[in-house]
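Each in C-alpha cells, the structures are laid out below.
The numbers here are math on the coordinates, done by the rules we state, and not lab data. Just so you know, these numbers come straight off a predicted model, no measurement behind them. Cβ atoms are built from the backbone, for glycine too; each structure is taken alone.
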Structure I
Amino acid sequence: MMSDVSVRDAKARLRAEIRLLRHRPAEEQGTATAGLAEHLVALVRHKAPALVGCYLPGDDPNIRQSLGWAANGVDLLVPVSRQGGLLDW
C-alpha cells in the first residue's frame with residue numbers, strides 16, 4: 001500500500017505529465033475550444049436541461065469565452081477552488 005506522501009507525489013508527477021501533453025499552440029487551443037462549445041450547445045439543445053454542472057479549467061480548453069450557450073434559461077453550477085485544492089459548489 002502506498003503512503004499518503006507517495007500517492008501525493010505520484011499525483012503531482014502525473015499532473016505535470018498531463019500538463020505537458022496538453023500544451024498546444026494557441027491555434028489548436030482555439031479550435032478545441034470552438035469544437036467543445038459547439039458540442040455543448042448541441043447537447044444542451046437536445047437534452048434541454050435546467051442546470052448544467054461544469055468545471056472551468058485554467059487554460060485548456062478555455063470555455064469561459066463561450067458560455068453564452070447557457071444564457072438561454074440554463075443555470076450553471078461551477079465549483080470554486082478553496083484553500084488546499086478542495087472544491088466547493
Structure II
Amino acid sequence: MRLQVTLSGSNPGVVIRVDRNAAPHGRVYEGMVGATFRHPVFEQPNRPTVWVAEDARPYLVPAATAAAPRLQRAVATAASQALSENNL
C-alpha cells in the first residue's frame with residue numbers, strides 16, 4: 001500500500017494506492033467491481049466445485065471516512081510544523 005499526500009494545486013488530498021497483484025481481493029471486497037461477487041468454496045476431490053455469491057464488504061472507504069477528521073488535523077499539523085521548521 002502506498003500513501004500519497006498532495007498539498008498544492010487545485011485538488012489537495014490523500015491518495016491510497018494498492019498493488020492489485022499484492023491484494024487481488026481488495027477491489028472485490030471494497031465493492032469496486034459490483035455489489036456482489038462469486039467464489040468457489042470447499043473444493044473436494046470427485047465432487048463438483050460449489051460456487052457461492054457474497055455481498056461486497058467495504059473496509060477501506062468506511063475506515064478512511066471515519067478517520068478523515070483526524071487525518072486532516074494530522075496533515076495540517078505536519079504541514080504547519082514543516083513550514084515553521086523551514087522558516088516559511
Structure III
Amino acid sequence: MKLAFTYDSQHRRIRKQVWLAQPTAPNAWIPTQDRKFHYQGWNLIAEADPDKTFKKTYLWGLDLSGTFSGAGGTGGFLAISGGGMMGPFGHL
C-alpha cells in the first residue's frame with residue numbers, strides 16, 4: 001500500500017491518495033482512493049471524491065468557547081454522515 005497526502009498553507013490535510021501494489025507486476029500501483037477534504041475554518045466539513053461526490057459530511061456546533069471555532073472546534077463536533085454511518089458523536 002502506498003499513501004500520499006497533500007496539505008494547504010495552514011497545514012490542513014486537503015487530499016489523501018491510496019494505491020495498492022499490483023500483484024502481477026512489481027513497482028506497479030493501482031489507484032484505489034482519492035479523497036479531498038473541505039474545511040470551514042479549522043473544522044472539517046466534508047470528504048469528497050475528485051468528481052465532487054461527497055462521501056462523508058461533518059456537523060459542528062458551538063465549541064468549548066461558546067463559538068463555532070474559538071477553541072479550534074474542540075467539543076463542538078456533533079455528527080458524521082456518509083461512509084455507511086450516521087449518528088451523533090462528540091458533545092451534544
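Worth a mention:
- Here distance in nm of label points 7 Å out along Cα→Cβ at positions 4 and 68 was derived from just one of the structures I, II, III, and that gives 4.7; the source is I.
- For helix-only ellipticity at 222 nm (-39500 (n - 2.57) for each DSSP H run of 4 or more, over all residues; to 500) computed as 0, the structure of I, II, III it came from: III
- Test item: Cα extents along the principal axes in Å calculated as 55, 31, 21, pick one of I, II, III: III
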